[in-house]
Structure I
Amino acid sequence: MIEQLVPGPPAWTGDASELVDLDLYPLLEPGSPRYAQVVEAARADLRAKGAAELAAFVRPDAMALLLADARALAPFAWRRSGMGSAYLATPDPDLPELHPRRWLGPRSLGAVAYDLFPQSSPLRVLYEWDAVMSFVEAIVGRGRLYRYADTCGALNLSVMIAGDELQWHFDQTDFVVSLALQDAERGGDFEVVPFIRSERDERYGAVRDVLNSDRSAVVALEMTPGTLLVFEGRYSLHQVSKVAGAVDRLVALLSYDTKPGTVSSDWLRKLRYGRGPEAHSRNG
């Protein structure tokens, strides 16, 4: 069983509420004025810059626990490298050579799949806590949310080592939730050009300028350990700069959707986790 294969600290038997700073983020008081205030501040950030940075979401005394968990899991990351599109699609050869949809940039990173997190993993316990999902649900304002029904993609640990980077791209999902666990020694910056395109206007010229190294509109979002980030990347171009040094960049990715039963395609599972077409759904 996976739980026997993953080394690390003794099995954790605590409660998810011990991990979150409930004074700053009153997850157990969803009807309270304070809860509404925190949610509205995050929603205002989403409207203004497409990102809500919830600093110190994790209690300072819980960070060591989560970091030990992540470091124990990191060696199990499936690594991939190559070239990626800004639109996460196969470039169209019929488009002009300099069109942004033909651009490719380098990507290299590792990912630990959900089924490699033991039941006792505090990161997994945090992800599976309904109070966190309800909090994200209130912030994004898209109706009821569901955890992914995918044994690979529901919860991931992103592991970026020296030389790794993630190319400029737009997301294909409405929002992404991440929890910063460990900064790289150098690099590994999460860089964003907020709202560079819209549903009605692709603004290919502006996108092309960024892909050609125009940094005039680039904003760096600090991924301070313990920060929960709710990010809407469908219309904001973003990348992770090249990692350098001996310290790995570790970020947990928490996947939710507005419909139940969401699973990754066989192609994505093969690309991200090196898995074949075996069954990969779960209940809950």
Structure II
Amino acid sequence: MIIPTSKVKINVEYFPSPEKETTIVFLLHGFTGSANDWLEIIPNLKKNFSYVAVDLIGHGKSASPKDVGLYSEQALVWQLDDIFNHFTKNKFILIGYSMGGRAALSYATHFPEKLSGLVLESSNAGIANEKLRAERVQNDEKIIKMIQEKSLEEFIEFWMNQDLFASLKNLPKEKLLRSQKSKVKGQKIGLINSLKGFGTGIMPPLHKMLHLVKCRTLLITGELDTKFTQINVELVNLFPSAKHVVVNNASHNVHLEKAEEFGKVVTEFWEKLK
């Protein structure tokens, strides 16, 4: 389903609940991902909720415009707001993984009153230190050059062979291949502009704004992902009402590696939203 936001067409995959009155959950994928990343996760989540998995700009079936400005934090937040308003005027739950978690957090700091719950998987709030921000931008520029020079298949192979995703090799071969095939359907310009417009070093750091996020918040990281686990150990204290859960024997992509555990942790969290 294509949602025409004010300046870009965004694709979503919609899974409505048969119940008339239902909570809507929006799901945001990570860099190189798509709405399809959540298809195996949704069955592990609460049955009487409606789910909307979003292809972020430059990913999946969504448009990949050349204008880098459309990938900025501000533009992304307004695109998401258009999508959310299309489905509901009530409060909703927002789930974001990695880059999608940063997008979810950006939205939450701009529109905290619209959320009843927030789940951030392997996410951060940007980089506050200027020197580290500059280093991250330089690193992303190297990645951009790689995307430009290599085939998309070669780049995705490199991306998924990073130490951050090393434990994915323990997944069943068919499941891992499905994930890789889904990623190579994207467009180079979408990936490049996502880094240029909303890379971790480019996005405004949000640490000083997290006190605005009043809804209950769940932070999830994998035990083997020591970098993001430590980030979230510190991050959890900046929210008014947040909990950090570390999933054993998982790395960065918890929902792919440990789908059942991810579903259980999230569902237990939702029970406390009442």
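Where a number appears in this text, it was derived from the coordinates with a stated rule and is not lab data. For clarity, every value in this text was computed on a predicted model and none was experimentally measured. Cβ atoms are built from the backbone, for glycine too; each structure is taken alone.
If we compute FRET efficiency 1/(1 + (r/R0)^6) of positions 29 and 213 (r between Cβ atoms, R0 = 25 Å, to 0.05) for structures I, II, which one ends up with the highest value? Write out the running numbers ahead of the final one.
On the way: I: 0.00; II: 0.75.
Max of FRET efficiency 1/(1 + (r/R0)^6) of positions 29 and 213 (r between Cβ atoms, R0 = 25 Å, to 0.05): II.
Here distance in nm of label points 7 Å out along Cα→Cβ at positions 45 and 229 has been calculated and equals 1.1, so which of I, II was it run on?
Numbers: I: 1.1; II: 2.5.
Going label by label, the one that fits is I.
Each of I, II could give distance in nm of label points 7 Å out along Cα→Cβ at positions 13 and 93, but the derived value 6.2 comes from I.
Looking at percent of Cα pairs over 33 Å apart over structures I, II, structure I comes out largest. Among the shown structures I, II, from which was the value 3.8 of distance in nm of label points 7 Å out along Cα→Cβ at positions 133 and 165 calculated? It was calculated from structure I.
Tell me which structure, out of I, II, gives -12000 once helix-only ellipticity at 222 nm (-39500 (n - 2.57) for each DSSP H run of 4 or more, over all residues; to 500) is calculated.
Working: I: -7000; II: -12000.
Matching structure: II.
Given a value of 25 for relative contact order in percent (Cα under 8 Å, 6 or more apart), point me to the structure among I, II it was derived from. Structure of origin is I.
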